[in-house]
Structure I
Amino acid sequence: MPGSKTPFNGVDITGSNLGPDFRLTDHNGKERSLADFRGKVVTLFFGYTHCPDVCPTTLSDMAQAVRLLGPDGARVQVLFATVDPKRDTPGLLRNYVPAFNPGFLGLYGDAAALAKVTQDFKIYAAERPGKTPESYTVDHSAQSLVFDTKGRLRLMPRTALQATRSLRTCESS
């Protein structure tokens, strides 16, 4: 509707046809979908543990955003879905992701499961060769996706501050 204001900080993608759900395994070995987190605001970010910049920065910013929410931070679930299934083992995800916040979960799947999820959510991910076969990088989309407490995709925040404000808005929607 022209001239209407969204209560969100970031890009309001309410009603988009991006992946309505996923089936991946968390770093503790439990199969997960969005339904597991009903009642919480969910932030989904696709990345990889060997990322030199965007991924650790985003997870750090999300940890700060959750801290800024104070007690309301317990009503937020941050999910980090790997785009590097060759290197990001459950053990590595179990050590890496909770280092930012003990409540954050790392998600993984086999190549086929991850291909489906990245396709459903329109996430770009492509391996780029490094100096050695083990030192490759993965170019990937860097946006976070925020779902409200009912599991509806609502937002792509641009910054951690916008994410914090938007997480509060999603809690009340």
Structure II
Amino acid sequence: MQIELTALEGVKILTPKRIEDARGFFSEVYSKKTLESAGLSLDFVQDNHSLSVDVGTIRGLHYQSAPFAQDKLVRVTRGRILDIAVDIRRTSASFGQHVSVELSQKNGRQLLVPVGFAHGFVTLEADTEVIYKVTNYYSPSNDHGLAFDDPQLGINWGIDLAKAILSDKDRRHPRLADATILFD
């Protein structure tokens, strides 16, 4: 597995090796042993799976606070997304900065989003399926988010935001400057 660093400390791109032949491919997408040998000791406890029917569907920006904060390992099993991680650690030198990575069924890349980051994505193809592993269980009372269109974040989602498809909940998230629960 190839592990690449990003501009934000802790956020990594993992690209599993693919063995291809006339039938298709085989890929070991997760190996605890491989990640531990790279210094990543993560105890994943839950897998989540989403289907977004339409292009331009935005999910996020989401995070959970302590004691239910989560690391996430995100991959696409069908379609294509622009995946976003935003540093929301107040004491970090990169507070408020983000990275964006295209993940697709074709490129097989995965994004590791550690605790202390908000996460979201936009679908770039119809019928896109995203699966992500998390290191803690979902807790509604610890569930938080940031406004996807916060100008302070400066995220280029790559779509016309006036046509973005969001849940009502995601439309109501505060801007970073107004968020009361972040990380130190």
Structure III
Amino acid sequence: MPDIALTAEHPAPSRHCSLILGGVRSGKSRLAEQLARACGQPVTYVATATASDGEMRERIAQHQARRPSDWALIEEPLALPEVLASVCREGHVVLVECLTLWLANLLWADDPGRLDAELAALDALLPGFTGTLIFVGNEVNMGVIPVNDLARRYGDLAGSLHQRIAAQAEQVVLTVAGLPLVLKGPPLN
């Protein structure tokens, strides 16, 4: 991975939002973790995954093993905007892993009112938060259109969510095969 533009000598401004996108096992999580570490500020890791099966438990364990022990951890599968409102602050980094799992959790909860409310709350929070906020999301819309209506809805919601965050983010990076491609913002050094 390349050196990261944000460092302890060049900290993030009072508000900085990054969106790191990529496919499964693309390197997006490692890049987001590098960005968070490079800021030289306290980090809160917000995990949205739920251990629904053995394979997911293994994925979660890999993330846990990689995570620095001095990072705070909040595990919240649904109430992401509420958590962000409580932890985003000047001089602090919040890493959200991951937007698309959060969205899947909301869809699985099968409460359309809650889904709409959580998305609206996140949209309302983004313009005014302080600190550094790093979102990780799976880019799910680069293949064929699914035949299943729930899968199509999920892809549409994920694409819209990523677009809304990207519009407000200072940095957007797509990772492919462990290589970052900066779509928006300064290059990674």
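Brief remarks follow.
- For distance in nm of label points 7 Å out along Cα→Cβ at positions 17 and 73 computed as 2.8, the structure of I, II, III it came from: III
- Computing distance in nm of label points 7 Å out along Cα→Cβ at positions 57 and 81 across structures I, II, III gives 2.3 for structure I.
- Computed -8000 for helix-only ellipticity at 222 nm (-39500 (n - 2.57) for each DSSP H run of 4 or more, over all residues; to 500) - originating structure among I, II, III: I
Values in this text are rule-based calculations from the coordinates and carry no lab data. Model, not experiment: these values are computed from the prediction. Cβ atoms are built from the backbone, for glycine too; each structure is taken alone.
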